[in-house]
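Following this line, the structures themselves.
Just so it is clear, none of the values below were taken in a lab; they were calculated from the coordinates. Computed from a prediction, not measured in an experiment: that's the story for all the values here. Cβ atoms are built from the backbone, for glycine too; each structure is taken alone.
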Structure P
């Protein structure tokens, strides 16, 4: 008889907001359960409302002037426990990394969470080009690909591996390819400029922070 595998599948509205307390309780419990979180960065099922997963500068219901705050870093919060397998994936950017993360999560004897970038019609894109938008998010550094595997500690290795290259495209290029950001440049151009500049600074600092956590301290090029 094969090994029993338990997977919980939900969206960001559940995992980041309404059900976060329950999700945190399950992950902290130490049981061998896997979570696949489909992150659309918005409350897709209730008409596109802002969630804690919504990135800075995006326009959504209750954030018509562009969300001023940063996206909640659910992966980093889960990593703080030290005994949870955590990965972020984007199939359109690196499909083999997505497969590797899912296999490692299933193999890990303990709680695991895989957070998957999930394009959505609420992003204001041509849905047939969703994979291209996933790649653009990763190229800009807006979405970092990584795997945090506590089993690596027993091998004398850093548990965190970064699977995406340093940001190598201005985030504004990515933002202006999606209506959820682009509409702000039309309605409030000055606000859009300020929020996009802040988002770029956040991206540069966040990647540098992840490099530090992964034990990679060398300087990398960045976009200003």
Structure Q
């Protein structure tokens, strides 16, 4: 009887960790989903008095090029952060107050993304481009902090997780802040070229991971 009670007692912390992590992931997914949905609200036709003619409507839709680009870029970038978040929490088996804080910090930045996205859709300028890139660098750094904290001495991850997988995750997480940090320098010369450089995130991630999906 005592042995069965001890086993049941030992199972409780594991169950609590699993339930807590499940809530953390569900909440995070909701924030990512809301942020990615809000991006489309910035795509608007210019204010006019009365209805546009067919030709005017066509011209107005074509003139929304920067808004389309900002939406696509931000959708993909938030998607990259969500994919990385989802993958990391396959490895993280426990949580504590610090992990909750760091995760909340990341979500705060993700929820903020629609604002710099609106800026680059309206202002194709150096300042708007650097501000956008800076926000993404911040999100990338916090993602690195989350993994660094969780994986240090296998603090919150599976004790059997290999050093190769831990290292590969570090390298993958470096890709996004590295590309955006580089684009800040490019933006000082050509803001449009800096935006094109952001497309390099996907191939850079693959390169840093050595072409293997962990």
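Per-structure values
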item: Distance in nm of label points 7 Å out along Cα→Cβ at positions 36 and 164 from the coordinates reads 2.0; which among P, Q; result: P
item: For log10 I(q)/I(0) by the Debye sum over Cα atoms at q = 0.14, 0.18 Å⁻¹ computed as -0.87, -1.39, the structure of P, Q it came from; result: P
item: Read-out Rg/Rh (Cα atoms, Kirkwood Rh), for residues 76-187 alone, computed value 1.05, structure in P, Q; result: P
item: Origin of the derived value -10500 (helix-only ellipticity at 222 nm (-39500 (n - 2.57) for each DSSP H run of 4 or more, over all residues; to 500); candidates P, Q); result: P
